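Input: structures, listed below.
Every read-out reported here was derived from the displayed coordinates using simple, explicitly stated rules and does not represent laboratory data. These numbers were taken from a predicted model, which means no experiment stands behind them. Cβ atoms are built from the backbone, for glycine too; each structure is taken alone.
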Structure 1
Amino acid sequence: MAVCNANYRFIFVDVGDFGRLSDGGVLSNSSFGQSLENYSLKISPCHQLPGSSYAFPYVIVGDEAFPLKTYMMRQFPGQHLEPYITTD
């Protein structure tokens, strides 16, 4: 498992775990994951993106193996949605 910054540079790599462990478990048990949880990383809480006047927080993009956290973004599964309803 690896984490890259916006410039495609690795900032965290973990290659020492068994295949039966989930990526979410590997992250939460790593020093990097624990630092994310207790907010001890020196990461700015928000940053203005180029071409935008809004400040956005930094996030990690993962898949469904990772639990939802304030710092974790993953694809919306699209399940259990109500049909689109219009009110005219």
Structure 2
Amino acid sequence: MALLSIMISHKQEQKIYQEKIKKDTSLKLPPLEDYPDYKEALKFKNHLSYKLGQALIQANKTWYKGGYVKMWFEVRKLKKEFKKK
């Protein structure tokens, strides 16, 4: 239920942001590459918790096609991968 409320509020915020940009283009956010901690954020993409979160999000998006079953196999694969490191 919490994920659903987060998704709905995010869509509302995106809609408001797009409307503000249409009115005043100077409010547009810079590209991600321009932020000072961009390189540090790229390092976090290789962490186990990040990859598990990605697997969970993907499973939730494809739950009707057996997404959670696929996630179980993905988690096992990630676990083996990170044990090797």
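Assorted remarks:
- Of the structures 1, 2, the one that 2.2 was derived from, the read-out being distance in nm of label points 7 Å out along Cα→Cβ at positions 57 and 73: 2
- Which of 1, 2 yields 128 [volume of the Cα convex hull per residue in Å³, calculated]: 2
- Among candidates 1, 2, the computation of FRET efficiency 1/(1 + (r/R0)^6) of positions 25 and 65 (r between Cβ atoms, R0 = 35 Å, to 0.05) that gave 1.00 used structure 1.
- Source structure (of 1, 2) for helix-only ellipticity at 222 nm (-39500 (n - 2.57) for each DSSP H run of 4 or more, over all residues; to 500), computed value -23500: 2
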